[in-house]
Structure P
Amino acid sequence: MANEVVVMKNVSKEFKVLNRHEGLKGSFQDLFSRDYKIVKAVNDVSLTVEKGEIIGYLGPNGAGKSTTIKMMTGVLEPSSGEIEVNGMVPYKDRTRNSENMGVVFGQRSQLWWNLPLIESFKLLRDIYMVPEKDYKDMLELYKSLVDIEPIIHKPVRQMSLGQRTLSDILAAFLHNPGIVFLDEPTIGLDVSMKAKIRELIKGLNEVKKTTVILTTHDMGDVDALCKRIIIIDEGKKIYDNDIDHLKNYFGSYRTLRMRLEDGTWEEQVIDEKKTDVMHVIQETQKSHKIKDIQLEEISTEEVIRKIYEGSKAYE
């Protein structure tokens, strides 16, 4: 389909890992050992991502997220299966594939440390051969979405973490790529800067129709940006649908928060189909005096946690 930016069909990635021995003698044995085991980092994953979507690609550490992204960007070749990004096989045509993508991974900045931000932008403009009009139009778009005047002439080394992250995201979109990969874009940032970066990503997506694949552990990012999420665990895709669909399966769940006499809060996630809320409150009152009660809808974070814990309620 012309609208599909990413297509993966039964993609797996295996790594051969040495079974290591302990101690100095074991280290020497390892030099000549052929005792390997096969680890499947990604196991038979199929998915499609359409133009203009913002996808939350979620999973616990070691689930296979980074390996999947590396295959999409062409850094790794799948062990089996088929993958296309922007109509190309990434690992076969890494140069052309790289020209039409943007990346912000961890703290690996693509900006020049000692140069003002605007000079990094000019260098990236030349590297990607961005026409002058398109470059100026993009700078005007940036100014309309976020106040870049305080940082545009500032050397990157003098920026705060939040300013550097903001700048890296601007740099990733500068050449108007078809797809942008964002890895934990708000990690370590304060609430104000998180909100600013989320608004920037949302604005660039709406105006440029750029497809965004977002990996994050911050459910605030997911709630603010993603209509659809894909969850991977132990290399396997375990969920692929919109957030509302996921929450509907947990519609009977509530988060009960009770403030006790000593000022501490006790929190429980309750399935109202199985447990009566008043019964929980009455049982708690037998041992603690309750000063305040809050009953809230289950959060996205709690839903994801329940899936990680092995709940099958979403199926």
Structure Q
Amino acid sequence: MVSIFSTPPHSPPATQPLSMCIDLHTHSIYSDGSCTPAELVALAVDSGLRGLSLTDHDTVEGVEEIRRLGTEAGLTVISGVEVSTKLHERTIHILGYGVDPANTDLQRWLVPLQEGRERRNAIIIQKLQGLGVDITTEEVETISRCGQTGRPHIARLLVAKGVVDSFDAAFRQYLGRNRPAWEARFSYSAAETIAMIHQTGGLAVLAHPGQIDPTMSSQPALIRELALHGLDGLELHYPTHTRRMKKQLKALAAELGLLMTGGSDFHGATRTTHHHLASKALGFCPPCSILGQLTARLAERHH
């Protein structure tokens, strides 16, 4: 069985002083990020991070690679995945920490999500072609290179072709919900997702809860319901979370006994606004204390 988290056998390189930061929400070329696992590790070392997790969408393909490379570089690495789910027709994202990437049940469970992306991509491309946009599946696959292909890759291609002037504009004009090329895809319920994460030894954490409703009026009832399904934590530290959001989320976490985690949602060159890798120098620095709490809870689960 592959380790769910790994700690370095030696001290990190002395060339970069350690900050007290970690980043437990990153993406690679195996989903919709632009960096390889090796590049993510190099960036983490350059930023002086102590801990890292790769949480690609609907795939664990790069987890073992980043675990090995990160450990060699002196980082504590937590295995991870990010799954888009549904709760009362609302799309929410659940982060699974400590899942075993070699678990065949998990791998089989992820297949319908991956196939759903492929079906949606084909329909989106057909819709764009019907709108007069010159785009092909082969061109999108050239952008994605490997792993899971999705709307972000289509958006990058639309920018490269000059159809739109920015990544965000691609979603506003074509790819976002209720836009001309929008298409839904298969997803599991939040309860099913939490159950699978637990079945594979992991902890389920609600990703970027502040994005669900900027007014924060929906979150209390939603988070309480997720807690009834076994939710383990909230992603408290996130680049766009305001001080008010964090205060409310801390109160909910305390009320419900939930862990508090943090990560940048770093995608590399695909999304630069507010989504740099965690770094004390850049002002986004999830505290290292999170790492101890998370690994302790994972150790409890695995015993």
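Ranked by FRET efficiency 1/(1 + (r/R0)^6) of positions 49 and 113 (r between Cβ atoms, R0 = 30 Å, to 0.05), structures P, Q are led by Q, which has the greatest value. If relative contact order in percent (Cα under 8 Å, 6 or more apart) is calculated from each of P, Q, which structure is the one that comes out at 19? Considering all the candidates, the number was obtained from P.
Here mean count of other Cβ atoms within 10 Å over residues 57-64 is compared for structures P, Q. The highest value is that of Q. Source structure of the calculated read-out (Cα Rg over 2.2 N^0.38 Å, 0.97) within P, Q: Q. In this comparison of P, Q, the computed figure 21.0 for mean count of other Cβ atoms within 10 Å over residues 193-200 is attributed to Q. Among candidates P, Q, the computation of percent of Cα pairs over 18 Å apart, for residues 105-200 alone that gave 49 used structure Q.
Just so you know, all these numbers are worked out from the coordinates, no wet-lab data involved. Small disclaimer: the values here were computed from a predicted structure and weren't measured. Cβ atoms are built from the backbone, for glycine too; each structure is taken alone.
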